[in-house]
Structure P
Amino acid sequence: MWIFVHALRVLPRPLARVAGAAIARLAYASLGRLRRAGLRNLQLAFPAMSADQREALLREEYRNLGWLLAEFCQMPTYTQDFARRFIRYEGLENYLAARDRGHGVFVLTGHIGAWELSSFFHSLAGNPMSMVIRRLDNPLVDRMVNRIRCQHGNRVLHKDDFARGLIAAMRAGETVGILMDTNMTPPQGLFVPFFGIEACTASGMARVALKTGAAVLPGYLVWHQEEGKYVLHFGPELALHRTGDSEADTTSNTALFTAVLEDIIRQYPTQWLWMHRRWKTRPPGQPPLY
């Protein structure tokens, strides 16, 4: 593991990306369960798409994951000047306006594009934030990954103890990024539409945003082929539904956040993590989809 990480780290960045893409091609060929899950998800999300189109899309997604692997291994060596050669902001003013309100900021994001590079670059540019993440099964790997993530002031909030941390962070006017595109289970998750299919979705961000008045805005870093660069997008602050009915507002805002993520994925379909079994948890009485 460590030799592998070191090898990608010491290569020149273009060669590291080539190596990462080669590793991804091997993963596509050898990890049949993940490949089948990805093709099934694409069938669910894009039923009119042909099988050949779905396979080509998934192969491109794997290539992008290989690039992300290379970037992650090399991130500890990046300086701000170097990173700005291949990463730029779009909509940074949206983030700064939300931050300057002083009520805290939730960055609504997902496993889109180079998500690990997203928060790393934002901190490298002087905007550290917290991230809600799941502990990795291997404690040594978990520590190594978090050391890289937090090199420039970022913090991690683990999913198993983050509720109090979110409220405290918002009251302190901090920024927290939440990947809201993973399968959940009740009661932490609510069923809302995602590509027209009910998906069990984390409701914590909606609950805390309603409670604290924190701003919520989309943020995601994707590869723009025409520029040969990554672009870190920040959209305008979202207008939350506030009717006074806490549960109804939580559900409607969770649905809003999910719809925003779906729109981003539809814009960049080759850059989302399709092999995650997003619709694994089903509403009562519905059959499994995998």
Structure Q
Amino acid sequence: MSETSVCPVCPHHCRLFEGSIGLCRARINRDGKIVGSNYGKLTSIALDPIEKKPLAFFHPGSMILSVGSYGCNLSCPFCQNYDIAAAGEQHFTDLRSVAPEKLLEIAKDTISEGNIGIAYTYNEALVGYEFVRDTAKLVHEAGMLNVLVTNGNACLPILEEILPYIDAMNIDLKCFTGEGYRKLGGDLDTVMDFIKASYQQSHVEITSLIVPGLNDSLDDMEKEAAWIASLDPDIPLHITRYFPRYKYREAPTDINLMKELKAVAGKYLNRVLLGNV
């Protein structure tokens, strides 16, 4: 039996044989080293308003070139982008291979359209962190901006490789219980550590999609908001309404509950926004 290697990216720490692929569907053992199989392989590229990331307090009114690949290290049954996040390379016939240098050229070509940089988004960007790192470094050196949209379920040594080049992040805080994260295949402590480290060096906004039966408790929101405020009460929190998607068929989040959750969070945080309402 051939030897295995352990992936360092997230708490799963997948132990992979040569040629095998991790739970995220985007990391592979090649010659004894775990690398991103999705390096430079894009499923999506679009010029988006910065507010769609969502970032409400980072260069409002600007545009940003948004790129995504495939794969994710969580297994949320309500995933909004499951067609790329829950898929591996074999599911795509039209992947676009783009080197970091070429992506920077594309970003520069859209400056006239209001583009300020590149956002790594759509799927979980950090399952292919090497591409984020290499591209973000070039973008940073060119004087443009980097935005990371992530679930934060990644280990700190991986964050440390990219953080010097990241100007802003939106981090999904899926829920505020360990049990809830275990159901999704993640780890709450890892995400909290990720948020704490990111906030110290980057503009951070947090999103919580309110999913019935997972994180719609007022008590849990109070604990979440109090913890965020312990870092800084000015950290923006986006409380976003869930709609049925992928494998989850619960009714959309009640709007009155959304307003109650905002009021609870607002006792601790100065910038609470409702989304999808």
Structure R
Amino acid sequence: MNVPVEPRRGIHPTAIVDPAARLGAGVSIGPYCTVGPDVELGDGCELLSHVVVAGHTTVGPRTRIFPFASIGHAPQDLRYKGEPTTLRIGEECIIREGVTMNVGTATGSGSTIVGDRCFLLAQSHVAHDCRVGSNVILTSNVMLAGHCKIGDFAIIGGGAGVHQFVRIGPHAFVGGLSAVLQDVIPYGMVLGNRAYLHGLNIIGLRRRGFSREQIHDLRRAYRLLFADEGTLAERVEDVAEEFAKHPTVHEILDFIRDGNDRSICTPREASPPGS
């Protein structure tokens, strides 16, 4: 006797979910969503409606994805030939309307990774092979090109474009409509087209509980790093010696050293240091 198969719990009748997709407990999939065979949705994930999740994509627990987001499709790279590359999204992220996120490429790292508790506002884009940390905010229409690295707690303002391979350090702030072609130091704030370093993200540091002493040390280190005397490499070593026991300062120094020969955003002459 043929026994009718009950629909999966929490899946709207109009949704198309491949039987091979792996769904955690309490997953909710709304009207007209499409979920591919190589997709894994963690416990409590919610796809509101008209969401497409494709490719080898893993979405962490309790992440919410809003209508018309396109998650895990092929990268926008002419060298991609259908290799089984991946996209991994962390837990408790909010992915708003029209967001696009692509899997990695075989010529890159092979994976695109987004951390936990990220907030991606409408129409923002995360390209192939990006590494986005946790607690990152991409405001509406932000464009991350391939291979970008975004540190924890970074905030990128609306309409900003980030060039491929650019690194943006933890707790940095990128102003709206900025065009970022160079690396942004941790705790830095950049503005403009082309983006320049406008100072430190003091407001963000205060909101996240950095002490007055930590902020004071960062201000002093910033002024020394971007002074007129000597080369940047020389100033990095001078600051490292003076702030030997200050981990927040050394986070900036390590970031600059790790960039090798890659340039970083620097202040304009009119930009007040540590503002």
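In this comparison of P, Q, R, the computed figure 85, 40, 31 for Cα extents along the principal axes in Å is attributed to R. Using distance in nm of label points 7 Å out along Cα→Cβ at positions 223 and 255 as the calculated read-out, with 3.6 as its value, let me know the right label among P, Q, R. Working through the options, I get structure P. Source structure of the calculated read-out (relative contact order in percent (Cα under 8 Å, 6 or more apart), 8) within P, Q, R: R.
Among candidates P, Q, R, the computation of Cα Rg over 2.2 N^0.38 Å, for residues 47-150 alone that gave 1.07 used structure Q. So helix-only ellipticity at 222 nm (-39500 (n - 2.57) for each DSSP H run of 4 or more, over all residues; to 500), computed for just one structure, reads -4500; which one of P, Q, R is that? For helix-only ellipticity at 222 nm (-39500 (n - 2.57) for each DSSP H run of 4 or more, over all residues; to 500), the value -4500 is produced by structure R.
Once distance in nm of label points 7 Å out along Cα→Cβ at positions 87 and 263 is evaluated on every structure in P, Q, R, the highest one turns out to be Q.
Since every read-out is calculated from the coordinates, none of them should be taken as a lab result. Everything quoted here is computed from the prediction, not taken from an experiment. Cβ atoms are built from the backbone, for glycine too; each structure is taken alone.
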